[in-house]
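Student: Each in structure tokens, the structures are laid out below.
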Structure 1
Amino acid sequence: MSNVAEDVKVQLLKVGARMAAAGLVMGTWGNLSARLPDKNLFVITPSGISYDVLVKTDLVVVDITGRVIEGERKPSTELMLHAAIYSACAQAGAIVHSHSIYASALAVAGKTLPPILEEQVQFVGGTVSVARYARAGTVDLAAAVVDALGQSKAVLLANHGLVGLGSTLDEAYQVCLVVEKTAQVYILAELIGKAAIIQPGDVAAIRKSYQTGYGQQV
């Protein structure tokens, strides 16, 4: 494999460790992947190996059909979920699948996460929908997630967890962090009274402002 693939593997290990440290996953749960320059190939974490002992040789290179190209380990059981998202979303460069507490609570309750925080609108794209229930590791789950994504960078998986997308691994990871924080705020706000929803016109304006004016312009 190329040096680029090796660099991607290093990034996967780093983000996996950060994901576990942030409490987005426990044990061997969750998974993550990143595309290679050949858009039909991506690197994915293996099945059943804890993030604290994961090394580069544990990572698996697969193609968009799920065929193993490089690696001795069995890829994540959610391999087809990742492949389906990459096939459907040309802009997706990385995927993080987490099992964080508050996002999972909404997923179990079947509650869509509406746009309530500006950072959610800026970074995730607005409403985070709930994909219909399908068993983990199935083609049916992959199809359900693709159906629910829409224009958002995240989707809740009923009775399961969360998937976040990004152009990079860091972005996909940040999407999951933002969704988890927003889910916590939403649940607390609903307990206090009623969460105020950002209206569609403001969502569009916030998105436009973020995309054109946020950060350092070089």
Structure 2
Amino acid sequence: MTNNLASGDYVGMSFWLISMALVAATAFFFLERDRVDGKWKTSLTVSGLVTLIAAVHYFYMRDVWVATGTSPTEFRYIDWLLTVPLLMVEFYLIMSAVGKVPARVFWNLLVGSTAMLVLGYMGETGMMGVGLAFALSMAAWIYVIWYIMKGEASQVNASLANANVQKAYKTMTLLVTVGWAIYPLGYFMGYLGGGADAGTMNIIYNLADFWNKIGFGIVIWSAAVADSE
């Protein structure tokens, strides 16, 4: 990290502040593993890995922004490609902590979320038409929402007699539907809605990552602690 933040660079400051929040969240999730039952340790470990991976990428993204004033698109999508599928797999992991879940639930969540990201990346980097990539990525996101709200994942969750898991599942579903809506909004504003400047888009994405990645982990931690007491 050889570049320094300039006074008034609020985009750069948002990268820095969120990277620090992600580091703090990582330490918290890893330390709290010792507080919960063994069946929940994997879920908390994955929550910590998500925030750790994101923190590392945010340090690099901050440096790219400060040095060039351009969006660190490649670093951001590498981060998302690693962390977003892990967040979706958390649905499988929290249910597996208290019951038997078919492996196909894992794969449907993984493939759906990965397709959403790959298509978005292809649109942002010019590998595919922006409008087409947006439509296909939205279709993948809608499929993921359907799968966790009405599909097999939802049906498995409904069959589990564990109030803590069901409460966490409901809140995580809300994050995927409402919290994740920030990402296509940023994409639309930047490429289809008349154009938003790079600073605005990065602040939108940064706030979304803060809310969604740390929020997911807090929801899972809360369920794990409640179920372990």
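Laboratory data are not the source of any read-out in this text; all were calculated from the coordinates shown. Being a predicted model, the structure only gives us computed values, none of them experimental. Cβ atoms are built from the backbone, for glycine too; each structure is taken alone.
Student: One of 1, 2 was used to calculate relative contact order in percent (Cα under 8 Å, 6 or more apart), giving 23; which?
Tutor: The correct label is 2.
Student: Which one of 1, 2 has mean count of other Cβ atoms within 10 Å over residues 56-63, as calculated from the coordinates, equal to 21.4?
Tutor: Of the options listed, only 2 reproduces it.
Student: Sticking with this one: A value of -26500 was computed for helix-only ellipticity at 222 nm (-39500 (n - 2.57) for each DSSP H run of 4 or more, over all residues; to 500); which of 1, 2 is the source structure?
Tutor: Label of the originating structure: 2.
Student: Can you spot which of 1, 2 the value 51, 39, 21 was calculated from, given it is Cα extents along the principal axes in Å?
Tutor: The value was obtained from structure 2.
Student: Further question: Suppose distance in nm of label points 7 Å out along Cα→Cβ at positions 96 and 120 works out to 1.8; of 1, 2, which structure was it derived from?
Tutor: Label of the originating structure: 1.
Student: Now for a separate question. Comparing 1, 2, where is FRET efficiency 1/(1 + (r/R0)^6) of positions 48 and 88 (r between Cβ atoms, R0 = 25 Å, to 0.05) highest?
Tutor: That would be structure 2.
Student: Right, next: When FRET efficiency 1/(1 + (r/R0)^6) of positions 16 and 112 (r between Cβ atoms, R0 = 25 Å, to 0.05) is calculated, the result is 0.35; to which of the structures 1, 2 does this value belong? Intermediate results must be reported in sequence, preceding the final value.
Tutor: Working: 1: 0.35; 2: 0.15.
Here the read-out was taken from 1.
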